[in-house]
Structure 1
Amino acid sequence: MRIFTNHVALPCFLDFEASGFGAGSYPIEVAWSLPTEEIECYLIHPAREWVHKGVWDIAAEHLHGISFASLEREGRDLVWVCERMNAQLSDQVVFCDGLVYDIFWLQRLFEAADDSPTFTLASLQEYCFDLGLGARQYEILSEKARKRAGGNAHRADADVHYLIELYRMA
């Protein structure tokens, strides 16, 4: 007996939250999805170097709502986070919505862990433009996807859910 489905595996999606917006910022939360739509999300215990030389921006904290104390208390070891990401995302092209920032924070994370990612990041916006969406259409779909996804914008897991919805709508 054959069972047919209309389900097509989705690509993977990723989002970071960070300590700030500038060059001294570092990743504090990461979430990614699998083709099954399962989302993993972890706070990241900051590297010693980040604490001493990095930037903690109170405006960013107000945006994402993650305190430094919660990172120290609940954050996962960054080596473990990198190993988990590589185990889950190996050989995948992973979409994100802030490619320049996400690459920066991905590199900071993996450098601190003395590791390298085994996956590649790509821009979901560029993918949508390649499909023929214009900037205004993309903006409209983004707003609809954000409403459909719900959750708290600027939390990594909610933002990954938003990316999944945006991909589906494109």
Structure 2
Amino acid sequence: MQEDSVLIKRIRDLADVKSFELLYDRYSPSLFAFAFQYCKSKTVSEDIVQDTFAKLWMRREYLDEKQPVKSYLFTISYHQILKELRRLAKNPLLRDYLECMYDSKADSTSYDFDVFMRAVEEGKKCLTPRQKEIFIMNKELELSVSEIAQRLGIQAQVVSNQLCAAMKIIKSKFPML
């Protein structure tokens, strides 16, 4: 097995794709596990690994074979993870995902935000048009029950009932529950 320093030197000096592939094969599994630990999404974690190695390749002329490449890769991944978590934090359904993880009896390491979002989308297909409208207004647009009632010209209790029914249908689509 070639030393990382030799691979880095060949990547930097020769733009050696084979050396790059060897580094990728060596570190991508641990970078994926690192990203998945925080993002809980296979797709996002795979993207983070790809972005990490793309950044390594784009900055190859600045690589120093005396510096540990593993630390450099994990630092790049760490910053990519933070960027992704900031983006995810803006998703209104993240709170529901976290509540689902907390409430479930299943192993939390098996949760994947992508699976959760697919289950929500699948559940939304089963809702009546009114339930879907209320669900979207509450969960995605973050309107309160009273705001929804006012906008739709219906009683707040009707909104609550419709939202409760919608949540039961959507939760039935969660494979982790």
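Read-outs throughout are calculated quantities, based only on the coordinates presented, and are distinct from any laboratory measurement. Everything numeric here is computed off the predicted structure, so don't read it as measured data. Cβ atoms are built from the backbone, for glycine too; each structure is taken alone.
Tell me which structure, out of 1, 2, gives 25 once relative contact order in percent (Cα under 8 Å, 6 or more apart) is calculated. Could you put the intermediate results ahead of the total?
Values: 1: 25; 2: 21.
Answer by label: 1.
Determine which structure produced the value 3.5 for distance in nm of label points 7 Å out along Cα→Cβ at positions 29 and 61, calculated from the coordinates; the candidates are 1, 2.
Comparing all candidates, it corresponds to 2.
With Cα Rg over 2.2 N^0.38 Å, for residues 37-84 alone coming out at 1.18, pick the structure among 1, 2 it was computed from.
Attributed to the structure labelled 2.
Quick check for you: by distance in nm of label points 7 Å out along Cα→Cβ at positions 13 and 93, which of 1, 2 is greatest?
Structure 2 gives the largest value of distance in nm of label points 7 Å out along Cα→Cβ at positions 13 and 93 among 1, 2.
Out of 1, 2, which one gives -14500 for helix-only ellipticity at 222 nm (-39500 (n - 2.57) for each DSSP H run of 4 or more, over all residues; to 500) as computed from the coordinates?
The read-out was computed on structure 1.
Work out the source of 20.4 here, i.e. which of 1, 2 gives that when mean count of other Cβ atoms within 10 Å over residues 45-52 is computed.
Value 20.4 for mean count of other Cβ atoms within 10 Å over residues 45-52 corresponds to 2 out of 1, 2.
Here Rg and Dmax of the Cα atoms in Å was calculated and came to 16.5, 62; which of the structures 1, 2 was it taken from?
Details: 1: 16.5, 62; 2: 22.4, 71.
Going through each structure in turn, the value belongs to 1.
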